[in-house]
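Listed below are the structures to be examined.
What follows is calculated from the coordinates using simple rules that are stated; it is not laboratory data. As the structure is a computational prediction, the values presented were derived from the model and not from experiment. Cβ atoms are built from the backbone, for glycine too; each structure is taken alone.
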Structure 1
Amino acid sequence: MAKRILAATLFLVFGLTTTPSVAEDFEITLATVAPEGSLWMKEMHKLDEKIREKTDGHVRMKFYAGGVAGDDKTVLEKIKGGQFVGAGLTGVGLGEIVPDFRVMEIPFHFRNYAEVDYVLRKLSKWFKQKFEEKGYKVLGWTDQGFVFVMSKKKIGSVADMKAAKPWVWDVDPLAHAAFAAFGINPIPLSIENVATSLDSGMIDTIYISPEAAIALQWYRKVSYLVDMPVVDGAGAIVISKAYFDKMPKEYQVVLETLSASYLQNLTSKNRKSNEQAMKTLAGKGIAAIQPSAEDLVRFEEVGRKAANNLVGKLYSQKLLDKVRALIDEHRKNAK
């Protein structure tokens, strides 16, 4: 009798623990302004394929590319409403969640990618915590590469810049502050209206990465490029933390690990692509104007003024000082 009870008990225990559980499926609906066919989207589709492979198809991504879901701000509202799980955001969108993050896009501060990477690496953990406090999980950072000023007019100095009719993204407070530091009243427009406004003459100056200028065909409407980086165009993939927390731990690890890896790879490809795009623009007749050493200093002074004007509005003085100290630290160590 005792043997029968023991056998029955063992059957129940081992039977329950070896019965396959039904795995829940997770579809990450992700919106982005990046157009289908772009380098960004190609890498995202590869990421999706790998995630499906590693989770036996139980975790997958569904993309809404090319801004069909709206700009960053609109998409964030839709995430809150439950229409989307996540987004591939620009720095503007990231700043809508955590304004402090815009310190990574202060104008005329970073001279090269090594400086950008050094500062972000030092602040990454802190930034991610800030996003989690706002209900978002950062799956990985990326960027579109350095952004440059392009114009119908020759701009080689701060004085030339003041005479321009520049576009400013209507939802970007940092860009507004940058132009204000020049003493300029820019023309606020959505991205969709830039091309037609260049055609009409409403604006004559834009800021954009070389790769994006080609992808959007804006380069056809300008003649000059100011050969000094304004800002590194930051980006990231974020998803609802509440949705992320519903996933089994093993799926979370796969999603985080693969996303960080693929976005790092995307960043490297973006930067190389922008270098090639600079050559392509030159081949298409876009003249690169190199400011004088004196004007380079003046541009950096304007950048400092713009950054200072946003203290208390986007980020604290303490954070701005920290970023500047890290840049100085990296330059000192790089010598």
Structure 2
Amino acid sequence: MKKFSNLPSDLVYESMLGFAAVHEQLVSVHMDPLYVTRKTPNPSKVALISGGGSGHEPLHTGFVGVGMLDAACPGQVFTSPTPNQMLAAAKAVGSEAGVLFIVKNYAGDVMNFQMAMDMMDVEFASILVNDDVSFEAAAHTAGRRGVAGTLVVEKMVGAAAERGSDLSSCKHLGDRVNACTASMGVAFTSCTVPEAGVPTFEIGPAEMEVGVGIHGEPGRRRTAVQPAAAIVKDLLQAILKDLNPKPGSEVLLHVNGFGGTPLMELYLLHHLAGEYLREQGLVPVRSLVGNYTTSLEMAGASLTVTLLDDELKSLWDAPVITPALRW
């Protein structure tokens, strides 16, 4: 294993010290328990809190800031944060407007967030993100996994909360965005969890894993590596089957890298995916390309499609200032 690391057990802690120094004008990093908040919380709005295992950066800590999250809780690599972290974050940013938790659908995340919510003393609600169409259920989830569509939910609900929407409205919006968002990914290599020191799975040099999860979980099937156009068609067929969009629908197309794929290839995927969507009678009107929901150094990418209306376009376009996103 070749990684920039001292003790693998210290990697998340030491990384967060660097994150705190680089982004000190935007966020505050609290080390014990570990959580990240906006530099200047807004006590008059609904507070949005998310979190999950480290190794997916910039999700979630990179999305703390104006227009998105109020706080995020990073766990150890691919491990859910503890209820203690979530409760501390909620106490730091919560207000009379309430707290909204955004939770990816993994068993550990769901359980630990629920334990934190059971100890809350302010009004709260939660959104469960389950945009991955690869599987309806798997051993590590309580149903479909939450993957790159989590960013879309956090961005749109964050914009609504910034505009003053109440807790019930933000909860309803998040559920609606989740329902009209679908994702699927493919991996060419595994990733290596630092404390494990070996790849999560073995894969041949001419093979790819279709429908892989963001922790390196197995996908739908393993096949020979295909040309990019064939990969895009395979992923989008599954996504569009799930969404069942009406002809002429406007969509957001998000091409997400898993950490080890260069931007040149991600832009190629966007070009091919846009062509395919237009062939199917859909209209891509918003785009996001880059490494946003990663899996350490795994080579691969996912496609996410969100059906848009005028309200969702307006929320997507709203200003945001976070360590990883600014527009």
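Points to keep in mind about this one:
- Origin of the derived value -10000 (helix-only ellipticity at 222 nm (-39500 (n - 2.57) for each DSSP H run of 4 or more, over all residues; to 500); candidates 1, 2): 2
- Structure from which 18 was derived, relative contact order in percent (Cα under 8 Å, 6 or more apart), options 1, 2: 2
- Which of 1, 2 yields 32, 15, 14 [semi-axes √(5λ) of the Cα gyration tensor in Å, for residues 128-247 alone, calculated]: 1
- Value 21.7, calculated as Kirkwood radius over Cα pairs in Å, assigned to which of 1, 2: 1
- Ranking 1, 2 by distance in nm of label points 7 Å out along Cα→Cβ at positions 40 and 152, the structure that comes out highest: 2
- Label whose coordinates, when mean count of other Cβ atoms within 10 Å over residues 80-87 is calculated, return 22.6 (choices 1, 2): 2
- When mean count of other Cβ atoms within 10 Å over residues 184-191 is computed across structures 1, 2, the figure 24.8 traces back to 2.
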